[in-house]
Structure 1
Amino acid sequence: MATGYTSEQLNQLWREMEDHIPPIPTRADKRDAPTVTALTAAGTEFGVLFNFGFDSDRSRMMFFNCCAAKELAGALNSAARTYKWNKQKLGPLPSGRLAFPGPDDLGPAIPVTSLSTDSTAKGVSVNFYMPDFRGSAVTMFVLFPPQAAWQVVATVVSAANSALWWTPDLELIPANVVH
């Protein structure tokens, strides 16, 4: 298998990501950002569909194409290494009341195509760029505490390995490449 994208489509996804990098979260953004307290997810050859539950009892179904998912996992993994979260015994977050994403959720999910991050020992603040949220482009700040960050990394790696998105060097594989 490979990603569900051709080489040309992957290049376009990377350009989209680079062209719309949102501002790095500020101290005020971090203070006001909702915190991920629960999550469920499903991976496909196109990316990962996350259902994030927040401390406000709200949830958001968000779709990360394989490029955005790889970048998110990379940033969260970097923080995990820096702050030694990978040395802690971090179990999975509860799924709680959150539904597990299915194929019917892909259409209404909010697409995330770019992001910026800032981390501290308490977690990673992420500013997501969503090009089509209720008809317009917006950004959304979210805080991932260590447990949530680590689970997102594990989920993306699992999805990528299952669908064979990447090479051993973590280069994404276009759909038109025969192994």
Structure 2
Amino acid sequence: MIVLKEEINQVSAEILELAKWKLLAVSATAIAGLGWGDFKPESEAGLLLMYCVGFLCAYVDWLCYRRFTVVHTIAAYLRKYSGNDPEMIELKNYEIRMKEFRINRQFFVSERWALIISTLVFAAGLPVLGMIRYGKGMDSSIALPLVGAICNIALFWLYSSTRQRLIEE
């Protein structure tokens, strides 16, 4: 029982840490790509950095989704618990109540929406800033951030379907 609580606490801390690193990594990439730091890229290199932000976000989001899946797996386990440990029964009742909230959509917005929305804003906004900064129009290289956005949407869909299956258990 204590192990499950520690696991949930550890995973929650890891998710917050990853969210922080996502913001730092995107900021550092934007600063470098826009040439605001000591690194002054040529226009193509700066744009390439800006175009790749979607892939950076996809990587961090996937790590977060993996950790969210651990929490959902523990929750599914708790809902199926059939032993006599009073603390576990209390946690089971809590998880059953949380499932009811999710089913009735009475629950607050999930972190997964914050991840995907921020990723799509970064993946779309930073390339536009790069094009403005370097005076470039749209060309064939715009496909790179589009592929990054598609990867992010696919990862989000994959996680969401897994999440839904675990919640329904």
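FYI, it's all coordinate maths here, none of it is from the lab. Bear in mind the structure is a predicted one, so any value in this text is a computation, not a measurement. Cβ atoms are built from the backbone, for glycine too; each structure is taken alone.
When mean projected area of the Cα convex hull in nm² is calculated for each of the structures 1, 2, the largest result comes from 2.
helix-only ellipticity at 222 nm (-39500 (n - 2.57) for each DSSP H run of 4 or more, over all residues; to 500) was computed and gave -9500; which structure, 1, 2, did it come from? Derived from the structure labelled 1. Given a value of 41, 11, 5 for semi-axes √(5λ) of the Cα gyration tensor in Å, for residues 86-133 alone, point me to the structure among 1, 2 it was derived from. Label of the originating structure: 2.
Given that distance in nm of label points 7 Å out along Cα→Cβ at positions 62 and 94, derived from a single structure, equals 2.2, which label among 1, 2 identifies that structure? Among 1, 2, the structure yielding 2.2 for distance in nm of label points 7 Å out along Cα→Cβ at positions 62 and 94 is 1.
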